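Before anything else, here is the set of structures, which you'll find just below.
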Structure I
Amino acid sequence: MILDLGPASKGHALILPKEHYRDLCELDPTIAAKVLPLAGRLGAAMKQALGCSGFNVVQNNGEDAGQTVFHFHVHVIPRYKDGAKIVAWEPQEADPEQLGRLGSSIKEAME
């Protein structure tokens, strides 16, 4: 764990494996199994040490998804009451038929 040099909020941290993996798609499953539990422990420690009321766990894959450093890493971002909205989107309406087609396409690609 290191603190981000361009933090989204006070205490913004990064989880970086020593081994190089470009993104989540290349990440070794053994390393992957350790990342989410570590993010949870780190977030809980942030709540205790920093007094934040919550935290985001963010991991970007690909330039269009906001990845700027092409070495797998996870952001753990403390969130404070009345703080800036860091990760947000407006839900859109979805067509049930389209959802079915999209879901089927994704499942096929995973086989």
Structure II
Amino acid sequence: MGIRKLYKHVRTVVLIKSDDLLEAAVFEFETIIYREENYWWQWNERNNLEGFNKESNEHIFTWQPHGSQFTIIEDVPEDRLAIRIKQPPIIDRKDILKAIKFDESWVEIIK
């Protein structure tokens, strides 16, 4: 792989976010070189292409051509960094505009 000629260490960073964005986890690992000859492929019932490790039959990849998404399946390690953000209170729009001394002349409507 060409990148390995330039850099001794190549890392992959994974960020996982909850739907409400109030929880997140992050972890990293040494980037893996996936050799094509180590995997077999099949289409699933949702018309996604799935890749499996030939030795273990473990599901490793999913390609969703209709969503242009390619996923590499990873186990999330126990020692990942995980955070939860307390839901901040909703601030009234009028209070914010008053606090910044908003003036309507700041905005010009272009037709």
Structure III
Amino acid sequence: MAEDKVSTLLSDVSIEGDIVEKDKVIIDAKINGDIKSENVETHSNSNIKGNIKAKNTSLGGIVKGNVSSDKINIKKTADVDGVLNQKTLSIEEGAQLKIKTETYK
């Protein structure tokens, strides 16, 4: 089986517009737009204003928008403001949250 592709956006990147990635995207950048991918991983320098739709999501930076994902992991470095819609949710102690969450089956 071929390895999944990983797109990485470093902290010196700023994007105005939506991102669509088939496999995995790692974000440490400033994004003003929606993100759609199989796996989304954001790091502490990331600043996202937009919605995230993915199968697996790991949040470590600032997110202002809604997140829809089967599995959401919120790291202690995260600052999340929005609605979370997920099957499973895990939150590390220390994360800053202003959220509404909805679990689906």
Quick one: helix-only ellipticity at 222 nm (-39500 (n - 2.57) for each DSSP H run of 4 or more, over all residues; to 500) came out at 0 when computed from one of I, II, III, so which one is it? III
When FRET efficiency 1/(1 + (r/R0)^6) of positions 20 and 92 (r between Cβ atoms, R0 = 25 Å, to 0.05) is calculated for structures I, II, III, the one with the largest value is II
Which one of I, II, III has P(r) over Cα pairs in 10 Å bins from 0, in percent, as calculated from the coordinates, equal to 10, 23, 26, 16, 13, 11, 2? II
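Each reported figure results from applying straightforward, stated rules to the coordinates on display, with no laboratory input. Bear in mind that the values here come from a model prediction, so they are computed numbers and not experimental data. Cβ atoms are built from the backbone, for glycine too; each structure is taken alone.
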